[in-house]
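Structures are listed in the sections that come next.
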Structure I
Amino acid sequence: MPELPEVETVCRGVAQALEGRKIVSAQIRRPDLRRPFPPDFARRLSGRTVTALSRRAKYMCWHLDDGWVVLCHLGMSGRMLVGRADDAPPGKHDHVVIETDDGGRVTFNDARRFGLMDLVAAADLERHPLLAALGPEPLDAAFTPAVLAAALAARKSPIKVTLLDQTVVAGIGNIYASEALFRAGLHPARPAAGLSGAEIGALVAAIKAVLAEAIASGGSSLREHRQPSGELGCFQHAFAVYDREGRPCPGCTCKEGIRRITQAGRSTYYCDKRQV
């Protein structure tokens with residue numbers, strides 16, 4: 001599933017095509033994805049101007065000029081494709097097709113149909129059931145060591161598992177949790193509540209750094225992720241530990257190389273020597 005850097009990359013690419021543009025046509029080509037589309041979805045989009053795009057955790061928000069917001073999640077395999085209205089006709093998995101007043105086209109392609117699109121009043125956005133319980137945005141200045149320390153204080157679960165809890169910090173998934181813990185020198189099985197203040201400070205810095213670098217690289221393309229332009233992301237070439245089981249640990253003299261364990265049904269990659 002795309003994580004924060006991939007969604008941010010997609011959001012920025014779609015913003016170039018939609019911000020300030022009027023939607024002249026909205027085609028909904030099936031009744032549902034993960035959940036049904038809102039009633040009269042196509043009609044309510046047609047004629048509206050997209051005033052801004054933003055991201056909350058792994059969700060994109062298209063702000064419309066009538067005070068409503070399109071809330072979008074890419075699911076496992078969803079992609080946003082940016083092109084022109086006179087491009088080839090939509091394909092089998094092109095489920096939502098948006099055309100704008102400058103001849104542009106934005107297509108939501110989702111082969112597995114685990115994505116979703118909803119329509120919510122802007123005033124109710126933060127109270128939407130999908131957003132209401134989310135933790136802080138890790139790239140915001142307000143995400144500080146003190147904030148993370150408070151969230152971890154009563155957590156007995158392993159720190160890697162805890163970072164995947166979207167109520168603790170929003171948008172981090174399996175890839176970037178492993179990479180951030182490696183940079184911070186923290187073993188993924190350590191109890192979250194047992195981290196010292198200095199260790200939490202190092203972890204916050206590592207989270208911010210790895211996410212910022214991944215966004216600058218267009219995200220990580222392992223399976224379906226592509227930027228709206230169709231280009232692949234490049235951050236997978238900079239992985240220190242993720243999906244590198246048995247390979248040499250960067251800058252380390254350990255003989256075993258990168259190790260893999262399973263936590264909460266997910267693979268965790270780490271260096272047993274550098275992460276304590």
Structure II
Amino acid sequence: MRLKYFIVDAFTSEPFGGNPAGVVLLDGDFPNEQLMLQIAAELRYSETAFVRQLTVDEFHLRYFTPCSEVDLCGHATIATFGLLWRRGMVDDRLPIVNHTLAGDLMVRIERQVMMQMATPKVVDKRVDPERLHNIMAGGKALQRPDLPVEVVSTGLPDIIMPVKDLESLNALQPDMAALLALSQELDVVGVHAFALTDDGYTAHVRNFGPLYGVPEESATGTANAALTHYLQRRGRVAAGDECRFMQGEAMQRPSVVVTTLHADGSIWVGGDSVIVAEGSLLV
């Protein structure tokens with residue numbers, strides 16, 4: 001069997017920026033899970049999306065890290081539908097349904113690909129800030145007293161961790177073994193740290209997910225959607241606002257993740273994407 005694959009950088013308009021994802025286009029049913037896991041491990045990106053087209057405006061996506069299947073991946077979704085649009089496989093005049101393990105989510109192609117996230121929710125799990133700060137920065141003072149640590153999910157749960165300033169954010173050096181243990185204990189993907197700024201971005205962010213074999217991620221759709229919900233609950237953003245998050249600077253892969261808050265309470269995430277490679281796999 002020959003499978004067509006692509007490497008696409010999401011949340012960027014420049015090659016080798018943003019967050020790379022594998023995208024595998026399927027002609028029929030999904031391969032068995034073990035094979036999809038092996039393909040994801042071979043491509044070696046944090047996530048690879050496997051794509052079935054059901055109708056002109058309906059698709060089924062499954063997402064695999066090199067370690068396991070995950071319910072949803074924002075940057076791989078942006079990468080996938082950016083690719084499909086460039087190949088003429090989707091009509092940008094139509095809303096598109098994306099079937100995922102996190103539910104049936106809508107995708108629209110406007111100036112860029114925008115995807116609806118799963119219904120945001122705060123997860124009832126207490127995180128000890130002192131323990132977290134010891135893990136993330138060796139106990140250095142990080143916390144903004146006006147903003148708490150919280151677990152939020154828009155498809156995948158992340159610890160949302162406010163940091164007092166951009167300098168402290170850039171200086172984070174997590175103890176990955178300890179962060180992995182905490183992530184397993186709380187059943188979260190990892191930590192999404194942010195610093196509010198007044199430089200044209202809503203915040204600068206960094207994301208750490210050792211539970212899925214990702215020490216640091218250069219752009220994360222689900223986590224920035226969770227952060228948007230977090231900020232909305234605290235009056236920092238409101239319905240109708242567009243947020244812009246700068247991520248990936250510490251990895252020399254700058255990414256701009258855009259989120260929008262709709263009046264119905266839904267959160268949409270989007271950005272640009274660039275195809276950087278394609279090939280085929282014989283399996």
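Bear in mind that the values in this text are calculations on the coordinates, not laboratory data. All values reported here derive from a predicted model rather than from experimental measurement. Cβ atoms are built from the backbone, for glycine too; each structure is taken alone.
Who wins on distance in nm of label points 7 Å out along Cα→Cβ at positions 36 and 84 among I, II, i.e. which is largest? Display every interim value, and only then the final one.
On the way: I: 3.9; II: 1.5.
Once distance in nm of label points 7 Å out along Cα→Cβ at positions 36 and 84 is tallied for I, II, the winner is I.
The value 2.4 for distance in nm of label points 7 Å out along Cα→Cβ at positions 100 and 244 was derived from one model only; which of I, II is it?
Working: I: 3.8; II: 2.4.
Of the options listed, only II reproduces it.
A value of 23 was derived for relative contact order in percent (Cα under 8 Å, 6 or more apart); which structure in I, II was it taken from?
On the way: I: 18; II: 23.
Considering all the candidates, the number was obtained from II.
Between structures I, II, where is mean count of other Cβ atoms within 10 Å over residues 164-171 highest? If you can, show how the numbers build up before the last one.
Values: I: 19.5; II: 15.5.
Biggest value here belongs to I.
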**Asked** Comparing structures I, II by Kirkwood radius over Cα pairs in Å, for residues 28-67 alone, which one has the largest value?
**Response** I
**Prompt:** Rg and Dmax of the Cα atoms in Å was computed and gave 20.0, 62; which structure, I, II, did it come from?
**Reply:** I
